[in-house]
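Take a look at the structures below.
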Structure P
Amino acid sequence: MTAYEIVKAAYPGIPDAILNQYADLLPAEASALNAEFAATDAIFFPAYRASVTNLRMPGTAFRYLHPSADQRMYAMNAAFTLLNPQNANDKITANLQAAFWASDTIVLRSPPPHSEGGESGTRYGTLSLTYDRRLFANPNLKLIGMKGFSIAPNQGRMYINQRYWALTTQSVTVEIQRAPYSGIESIKILNENGVSIDGVDYDRVSEFCTYVNAYKKFSTQVDAEKALLEQQAKSNVDAYRKQLNDQAAREYSDLQSKKIQLLITIDNEAKSAQRDYQNMLLTAQTLKQQIGGALGN
């Protein structure tokens, strides 16, 4: 099926003139409606998949040092932005916190591993993640690896079995749900996040997106009204059918009654005719006898 056929079948209420006007953008919507077509789309769906589905956040780590140590390597807060969200209504900043174990000091051993020393405890790092909620949702901070290093007070030579400030590095990553591709709407949202496709006119994308969204919004209302009208029509037909059936039943009953009355009348007339015939025979026989007797005399 072509992009036009797919979109036309999905949105039959959109005029052909509109679909023809935005023929170059129909593949963007068709890719969301038909998986087979999406596999052949060389422009819109691949751009979305490359920007969102396969997005990878670079490695981020929290670095803890005791307050008395040189704090230039200390980093218990990090910030990261997915793409470049510009829509203030849909731009979200989530503060994700992770707890991990850290030591204030460490004792050098030969051979490693080195041993912790001094105060240890749970530390909390916070990652601020900014993203567009129309593309991403439900971020979750995950710990993926921790290492401990010894830091000499003056960065000079360090000695075995000596205690030094500990630098604890906790690597983290973010797991986040990515929104499924939703056609021309996703292309519009991508552009609002700084992702542009070469050769695409985004003013026309916005216009076509308005037509599609309006149809999706009001088609539900139209379908509901259509279903209501169909139900009302069915109820009217059922009521009319019942009325006709009742009328037919009454007329049938009346005809049956008239038939019975007619049969009774016919039967009565037949019996009356039979009696008249019998009386006529008796009269004839009596007359015959009277005539015979008169002739005999």
Structure Q
Amino acid sequence: MNRPNLISQFLENPLSGPQYFEGSRAATIEEQFNRSLTNLAADLPQAPYMINGWDISGGGGGAAWRASFEVSLSAGWGFNTSPPIGLTRAVFKEVRHAPQMRDTVLTMLGHLPPSAYVWGIKVASSSRDGTYLIGILYSLSGQGSGLLTYAIEDESTLGPFVAETTVLSVTIPQVISGIAAQQREYAVHYGLLLNDTTGASGVIARLKLNGGTVREAEYFAAATDWCQFSGCKYVVQSAASDVVVDLTVDVVGANVSCRGMHLQAFVQNSGGALG
């Protein structure tokens, strides 16, 4: 949150930049805030617009509550680590006394989807009657639309196998919004050591996406030689289906063993985030 952005990102599109709301009740602020997000997502569907800051405040002397958020394309920092407008919502509630705030926040959190990400809990006070406004900004970008990092590894020795065998697997779920512009983009790092256990025919290692081979190495080496297979593959989340990333080993002749396996997917900044 509160990411830096180029001035041009705010000036070139009249729909981006700061959005302001006010109302005398929490329900009014919540309705305006979320309606604006819904409308912006409909008007800006084909670009990765996100919220890079938000705030709430209370006015004195009987003035209304105020809320705001900022919408922009990312200049690189924070892309896919700030909430996209199409998946982001806020909830607001008023309380009369400070000791009630913690219980109220916990109740509000309990009503949110369990896989949601919370991007901030803020409180504003009013000198009007001592009332407090609580706001929670959240997005549906937990397990349902792809985590920021996936990591799995196994240092043990597995095998020998006599046919192609998947030794590690990670599933990157599809974009729940169905909008391609909200795809997360991952750098997938992979690696293992493999060995022709009993002969000298050789071994094969593969990195696969949804069953299709995207990286492959074949070694013809004796049983005493451990060969390395490793690298990095850029993977884009799909708006149509899950992406299953598999690390497999296979035989050339007799069998294959492996050890030191690792498979990690890290969300990346995007060079296309400037539109």
Structure R
Amino acid sequence: MMADLVDKILKKIGKLRRIVVIGDAMVDRWVYGHTAQCQDGCPKFVQESVLEVPGGAANAEQCLSNWGVKTSLYGYTRNNCPIKCRYVEGGKIIFRADDDRLLRRSEGDWWARGLALEMVQSAGGVLLSDYDKGFLSPEFIINLINLCQKRDIPCVADMKRSPNIYSGAILKCNSGYQHNHDRELSELVYDSSTPHRLVVTDGPVNPIIWDGKEPLGLGYFLPPVKCVNHVGAGDCFAAHLVLGLAGGFSLKEAAALAHSAGRVYVQFPNNRPPQPQEIAADLSTALA
């Protein structure tokens, strides 16, 4: 029963090895206020409050913070990472300003990559959180995946670039990415000598899972939930997918846990990590 997934994981938490998240750690800055006209002849944004929270790979790690499982994050430091600044009026994002500055930070994080390679060797599960911001080079990705394969460690790649870069990992993407890379994904899933496992998310719709030659669904439906914040929901899904796999779940079971975690996540603002009991409650609403 899918409703029992949370209890099964909680019973194993003390024995689970560390979940390692590697990739593009960012800051999500939320600026709340309202627009008005100004003397410069253009709209102005009147700031009322500001909140900064972990984003990207840092958000993925944070999303597991209520489980009691050990985690480690390797990526850009908080004072030297990309920043996504979203201006919010009346509960809606009206503008986003990104600060990437890739050239400045790309050479100074060799130490974090070295530590990541060391920690992976004793991990229970690994998440490669790739936002194409420069921390994960193709060579680094290959080394990480090869190391996980040698040690039989579940390694999930949350993809943004060509699927072939992540060959050998368990692949995770959204439906838009799937449509843009359909041919390459098909080759990896159907034509590869070792068919890749793949999970495709589609917002509120149940994910589709390839754990063999034929696509699978979850086998049940969940009632709609109100989406308050979609930002970072993919990070939450990916982190819980790795958690489920580290706990010995099948890919379908892990995707079910991840989907309900994402459904809880979107009901709250500002990248709030879901509580295990909230995920269990969501799973309990499943209809055949």
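Read the figures in this text as sums done on the coordinates, not as results from a lab. Computed from a predicted structure; not experimentally measured. Cβ atoms are built from the backbone, for glycine too; each structure is taken alone.
For distance in nm of label points 7 Å out along Cα→Cβ at positions 70 and 110, the highest value in the series P, Q, R is held by structure Q. Quick check on the output: 5.4 is distance in nm of label points 7 Å out along Cα→Cβ at positions 126 and 262, derived from one of P, Q, R. Which one produced it? Structure of origin is Q. When semi-axes √(5λ) of the Cα gyration tensor in Å is computed across structures P, Q, R, the figure 50, 20, 13 traces back to Q.
Assign the value -15500, calculated as helix-only ellipticity at 222 nm (-39500 (n - 2.57) for each DSSP H run of 4 or more, over all residues; to 500), to the correct structure from P, Q, R. Structure P accounts for this read-out.
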